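Have a look at these structures, which come just after this line.
Taken together, the values in this text are just the output of simple stated rules run on the coordinates, not laboratory data. Note that this is a predicted model, so its numbers are computed, not measured. Cβ atoms are built from the backbone, for glycine too; each structure is taken alone.
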Structure P
Amino acid sequence: MAKLTTADRKALPTKVFGLPEERKYPIEDAAHGRAALSRAAHNATPAQQTKIKRKVHAMYPGMQMKSLSSMAA
């Protein structure tokens, strides 16, 4: 996964965030999508986790997804 600098993150369109209204959990590539799912499992509310999972799946439909609850374990 490529390092995402502050400048790069600010340049990303809002639509490539798992939580676009808060500009949290960037998912501009598949590696960041997997990272967003992992971090959401530990830090996001259940409603936010669902939203992030749907967003990642919409952007990367071929990505294998575990349930977020199993990621937290």
Structure Q
Amino acid sequence: MIACRALEVDLRTGVRMAIDFLQDDPPLLFRLTVVDKMEETAGQDIAYDIDQPFAAPSNQEAIANLTRALGLE
């Protein structure tokens, strides 16, 4: 996946791409892959619940916390 490769090359750009990807609520396996890669490259658990849609309040909070921590707001 392009978002995973982008995370390896540039964390900030990769996170933006990963968030855009997750907004479309892709199949579970793809969500898991992208979230795992974000956590690996960011070095933190982002608390994104792959079983919930992107719009779920808990996932919105997880994304907000990640973007704030990375200065992407």
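Upon calculation of distance in nm of label points 7 Å out along Cα→Cβ at positions 21 and 45 from the atomic coordinates, which of the structures P, Q produces 2.3? It traces back to Q. Once distance in nm of label points 7 Å out along Cα→Cβ at positions 13 and 37 is evaluated on every structure in P, Q, the highest one turns out to be P. In this comparison of P, Q, the computed figure -21000 for helix-only ellipticity at 222 nm (-39500 (n - 2.57) for each DSSP H run of 4 or more, over all residues; to 500) is attributed to Q. Looking across P, Q, the calculation of Cα extents along the principal axes in Å that yields 27, 24, 18 traces back to Q.
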